[in-house]
Structure I
Amino acid sequence: MTAKPFAAIFDLDGTLVDAFEDIRAAVNAPLRERGLPLCSVDDIRRMVGDGVGKLLERAGHHVPPEHMEEYRREAIAHYRAHPADRATVYPGIIPALQLIRAEGIRTGVLTNKPQAMTEKTLDQLGLTPYFDDVRGEHPEEAPRKPDPRALFEQLERLGTPRAVLVGDGAPDGEVSQRAGVPFLACLWGTRTREQLEVYSPAAWADSPEDLPELIMAMARAG
């Protein structure tokens with residue numbers, strides 16, 4: 001048990017969960033109906049991280065401007081209905097979360113995926129019980145990552161300013177810098193070490209099995 005409260009805040013896609021096949025299916029369904037070029041899983045990995053609006057802007061770049069709003073509605077409707085049909089939890093994540101929580105570390109999810117889809121994904125994959133707070137995108141509330149306001153609000157709900165942000169993408173690294181929260185960079189997700197080095201991670205995790213030791217060391221250090 002740590003002497004003072006400490007929180008580990010996790011990104012979702014590319015950190016906890018591989019949901020890229022579901023995202024690909026959602027963005028491709030309306031493209032296929034229109035006979036337009038489809039996105040590969042590798043395309044999706046490069047496109048995600050900045051919220052659903054940016055994702056669909058990137059995936060739908062062949063869609064005529066006058067049809068773009070309709071494309072967005074159709075893709076979002078598909079994903080709302082099927083957010084986790086093919087999604088899997090990365091091997092080692094659940095045991096890591098169990099160890100982290102057994103040490104009294106508070107846990108949260110902070111993602112740019114819309115809130116309802118985030119909650120449904122966590123529920124379907126059996127991850128909900130492992131988190132004290134879940135924050136997805138709320139367009140009407142605090143802006144998404146890399147704006148730090150949603151992170152500050154989440155830490156307030158968790159009752160501690162002492163935290164580490166665990167993620168695999170540029171928004172994770174940038175929000176950690178803006179918030180002054182250490183960044184633990186995960187190398188099994190969407191970005192390479194070279195792409196994440198610019199955010200000066202406090203630590204690197206090569207696999208989920210590395211997370212408990214790294215996070216507990218940070219909790220003891222403060």
Structure II
Amino acid sequence: MFPNSIDIVFADQHFTLLKERVAYWHKHKMLLIADVHAGKASHFRNNGIPLSTDYLLNDLHTIQTLQQRLNATKICFLGDLYHTLSNEENLLTDQFLNDLESEIELVIGNHDRHSIRHSTIKCTEAYELDGILLSHEPEETSSPNIYGHLHPAYSIGGKGRQSIKMPCFYVGEKKLVLPAFGSLNGGRIYKNLVKSSQIILTSKDGLITV
């Protein structure tokens with residue numbers, strides 16, 4: 001049995017990492033979520049690849065469930081809430097999030113810049129809160145930094161030279177890298193970050209500390 005959540009102290013602040021690939025900042029009752037990439041299914045459909053909007057609906061309902069379960073008063077998306085230019089899934093996302101009983105904020109990511117002029121979500125550039133920099137991409141900073149963008153992953157091996165790559169959190173002394181939240185996102189292993197981080201794998205069955 002794997003735990004559904006793991007508590008950590010990062011930059012002297014109490015966070016809970018959850019198997020749903022999000023972090024919860026207790027002091028501010030804030031959910032931190034990176035890389036939803038809403039609209040990705042629409043983008044693929046427009047290019048001849050039939051993907052269902054159900055992926056996005058499931059992701060949005062997961063956000064709603066977490067917000068209600070944790071009684072989060074704020075949800076901060078650390079970039080790439082949207083995937084591409086404005087489309088029906090972007091509009092669906094805005095409507096859904098605006099109906100939640102929580103303050104919604106988007107730290108602008110590289111994909112978001114195509115869509116934010118049509119968005120109804122509050123948007124901001126990277127900023128510091130209690131000495132912690134919240135950003136989409138890793139920043140050159142002396143401050144502790146929480147960010148997404150990388151879609152971090154880690155590979156674990158089994159018998160017969162089998163292995164599986166899983167999304168994960170990279171937890172370092174001054175960095176906390178969130179896994180990509182969206183269901184249609186892949187992952188990448190960053191060997192330099194792996195060497196300097198605690199790795200916490202995410203799965204539907206729980207979290208695994210490497």
- Query: Given that relative contact order in percent (Cα under 8 Å, 6 or more apart), derived from a single structure, equals 22, which label among I, II identifies that structure?
  - Reply: II
- Tell me which of I, II gives -13000 when you compute helix-only ellipticity at 222 nm (-39500 (n - 2.57) for each DSSP H run of 4 or more, over all residues; to 500). I
- Of the structures I, II, report the one carrying the highest value of distance in nm of label points 7 Å out along Cα→Cβ at positions 6 and 182. II
- If you rank structures I, II by distance in nm of label points 7 Å out along Cα→Cβ at positions 22 and 62, the highest one is I
- Item | distance in nm of label points 7 Å out along Cα→Cβ at positions 102 and 126 - highest-scoring structure of I, II | II
- Item | Read-out distance in nm of label points 7 Å out along Cα→Cβ at positions 94 and 150, computed value 2.6, structure in I, II | I
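All of the numbers you see were taken from the coordinates with simple rules; none came from a lab. Just so you know, these numbers come straight off a predicted model, no measurement behind them. Cβ atoms are built from the backbone, for glycine too; each structure is taken alone.
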